[in-house]
Structure 1
Amino acid sequence: MAEERCKVCGKPVKPLPYVCSYCKNVFCVEHRLPEKHGCEGLSELRNFKPVEVESLSKAISEFEAAQKKGGGFLSRLKRRFSRRG
């Protein structure tokens, strides 16, 4: 089996190689951080745009309020079938 070496400097990475979470390459202690080895996956991480959750949060709040009032479909269905018993 070939000895694993740092992708940047070529040093052997025994006993514990560092595998980058973003590019999946092997690095030594000096180059283990994405910033130190010029990680190609780092640009993707920097360009990440968070998802807009405000509208989703509002919809969930409205749904929960309707459920508390008993006006939701499931509540009406439960009442209908509980009367049959």
Structure 2
Amino acid sequence: MQEDGETVGFDPEVLYYTATTTNATNKITATPADEEAEVVIMVNGKEVANGSSAMWEGGENEAVITVTNGDAETVYTVIVTKTIGD
């Protein structure tokens, strides 16, 4: 993933990321640190099962990953850009 144009790993304190993809790399997975946490992934407003393939549209796509652990909820946003024609 990228943050402000630089490649970075995941940091739970960072809530916004960018990434690029092609049809060859369309799997989306979110693994919570606490196995009791619930993860919901929405891509362009549609729920996607964790670990399954997302159908990326050409251009920018918004993936919203919501992690709920008890009363705590954290929302991560990833803007995934798919190169048109890939």
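Every number in this text was worked out from the coordinates using simple rules, so none of it is lab data. Every value quoted in this text rests on a predicted model; they were computed, and no experiment measured them. Cβ atoms are built from the backbone, for glycine too; each structure is taken alone.
Structural remarks
- Source structure (of 1, 2) for distance in nm of label points 7 Å out along Cα→Cβ at positions 26 and 50, computed value 2.3: 2
- If log10 I(q)/I(0) by the Debye sum over Cα atoms at q = 0.13, 0.23, 0.24 Å⁻¹ is computed and equals -0.60, -1.01, -1.06, the structure in 1, 2: 1
- At a computed 32 (relative contact order in percent (Cα under 8 Å, 6 or more apart)), which of 1, 2: 2
- Identity of the structure behind -12500 (criterion: helix-only ellipticity at 222 nm (-39500 (n - 2.57) for each DSSP H run of 4 or more, over all residues; to 500), calculated), options 1, 2: 1
- Origin of the derived value 4.7 (distance in nm of label points 7 Å out along Cα→Cβ at positions 18 and 74; candidates 1, 2): 1
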